[in-house]
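Taken together, the values in this text are just the output of simple stated rules run on the coordinates, not laboratory data. Owing to the predicted nature of the structure, the values given are computational and were not obtained by experimental measurement. Cβ atoms are built from the backbone, for glycine too; each structure is taken alone.
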Structure P
Amino acid sequence: MKHEEVRIRHGRRSGLPLIVAIHSTALGPAAGGIRVRRYPDWRDGLADALRLSEAMTSKNAAAGLDFGGGKSVIALGPDVDLTPELREAALLDLGEVIESFGGAYFGGPDVGTGPDDMVVVRRTTSRVFCLPESQGGTGSSSAPTAVGVFEALRAGATRVFGSASLSGRTVVISGLGSVGGLLARHVAEAGARVLVSDVDDSKRSSGYEWVLPEKALRTPADILVPAAVGGVLSAELVPELSAPMIVGPANNQLTDESVADALAARGIVWVPDFVASAGGAVYILLREIEGLSHAEAMSRVHAIGDTVSSVLDAARANGSTPLREALSLVDARLAGSR
């Protein structure tokens, strides 16, 4: 088993399955989001927690943070009616599980939760971040996440196109959620032609050119930005891709690690998601737990571009893939901590 500890509880208030997975505390307390999501079976939620907590170890280590990786999941069955009362009960239940770790794990917003939910969790544990600013927190992590991805885009563009400028480039953003929407604005302001896609058809009115979700990944572009769900880049899809560079905030974009080799074989530069998407974790953890100022934390977010440059340079020099070099960076940090 690759994880240090996994706790599964039956919520005493909610009756829902609660899962907290700690992958590693080698660098410091584990940190990762609280996910509320429907699954065919609660064990699918467990698989999600295991996979995502491991990814958080890589994200925090590659970003130079003194935190490990963890993840919480409140697993909803297909037919569960998540009323406001049940939601509150589940969040209170999860807070008790988080508190039982005694500071080894800190939780924050993820898919299905937001800063207001953290206020509820805070009632049963102090080990939670991203509360609303009115409650003494830093609010949503979407803005620093988008800034970090934008810096990753610019660093990647320098290596692929010879310039950090995005002016005149065609950028397809698949997923116009909170991060994708902010990133679209940054990219458009940088002079790029922006095409967007989302399963929510109401977002056609965003003001950007629209692409059907099923066609987004295959749309001709200079840069492809996966900004929605994970597991979208498969070996079967690689031959159909046209963008020479892929950078985005979606977690766990590859269906398996061999896809990184297939992308490299086609000359496509893929920036590992756990490197590109670390801005939110960097900002929130440095501000709320380590006490850095806004300017100091944002300086570290902007440094994500430097990390991407180092990873891509190493991949070119060693004849390897960006994924392999990014994982080597993670392994070196973890080995140093031991």
Structure Q
Amino acid sequence: MTLRLLQHRDASGARAVIAATDDGAAFVNNVETIRALALQAIAAGTDLDGAIAANGTGAAVDIAAEYAAGQIIAPIDHADPAHLILAGTGLTHLGSAEGRDKMHRDAAAAQTDSMRMFLEGVEGGKPAAGAIGQQPEWFYKGDGSQLVAPGEALTMPSFAQDGGEEPELAGIYIIGPDGTPFRLGLALANEFSDHVTERHNYLWLAHSKLRQAALGPELLVGDLPDHVEGSCRIRRDGAILWEKPFLSGEANMSHSFANLEHHHFKYDLFRRPGDIHVHFFGTATLSFTDMIRTREGDMFEIEARPFTLPLRNPLARAAERPVTIKAL
């Protein structure tokens, strides 16, 4: 039975954790955050199921109704946003090189760096158990201050040239007291990026990725899925502007989850006890490659089974905020 965890915040600001299965959903007793539940599980030497059983559950809850009421927040956070790291990997999905190659292609080049990296991943991204495979493209997105809840606006900076969706899965991790990374589960994600900036020069990928990102309302606990099939759409003025299916899960990837996890957590600085990591696993589906240009007010929608609730976020642009550098 598939377990999904959600974080709830009522009108007074009180926090709670919800455990949901196909049979229904209920509040988990004695815990206010999924991070706290995970730390309980680590301390007790059990898993999230065991921690829920130890605490017990209380009142039943209609998660769809609570989501519609705006009381479901992102499925992970940290009291100190500096201790939540957003990062990801690209060119990880079969077909993901096509859109990137279109952005980076030069008439004089037989094969772009993006295509070479993708092909290296196809060849060596799924090593045998216990072996280390080809390292993927990696990028940093920011800290917990950049994490947007389902329903909230994805806000591009005033200087952004584009605000484009990237529908994908994100792994959610906590670092245990001894530096061991623990995977809590997967969430739907919109790894929001600036594709116009990236297209100008692939060395600007780092700039294009320093943007907000959104997580779907549910944290999927348990075995990693081999196949996830969903859809992504953009609504403009209530009508569907663009819609396309997207695939994820290892059967649709050029890298294994284990290989992507290894090449992130092999760095000591990413194994700091107590930290939370949100790691975006990549996508092969972008409206940008279909010549769609988003604008403020557009609504991004992402949904996929076995998640039961969609991820929706409107697009906004931040007001200009001049930066003054002062000497001391």
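List of remarks:
- Origin of the derived value 25.2 (mean count of other Cβ atoms within 10 Å over residues 268-275; candidates P, Q): P
- Comparison of P, Q - label where FRET efficiency 1/(1 + (r/R0)^6) of positions 236 and 260 (r between Cβ atoms, R0 = 25 Å, to 0.05) is highest: P
- Percent of Cα pairs over 21 Å apart, for residues 140-211 alone from the coordinates reads 35; which among P, Q: Q
- Which of P, Q yields -5500 [helix-only ellipticity at 222 nm (-39500 (n - 2.57) for each DSSP H run of 4 or more, over all residues; to 500), calculated]: Q
- Which of P, Q yields 16 [relative contact order in percent (Cα under 8 Å, 6 or more apart), calculated]: P
- Which of P, Q yields 2.1 [distance in nm of label points 7 Å out along Cα→Cβ at positions 92 and 148, calculated]: Q
- FRET efficiency 1/(1 + (r/R0)^6) of positions 84 and 300 (r between Cβ atoms, R0 = 35 Å, to 0.05) - highest-scoring structure of P, Q: Q
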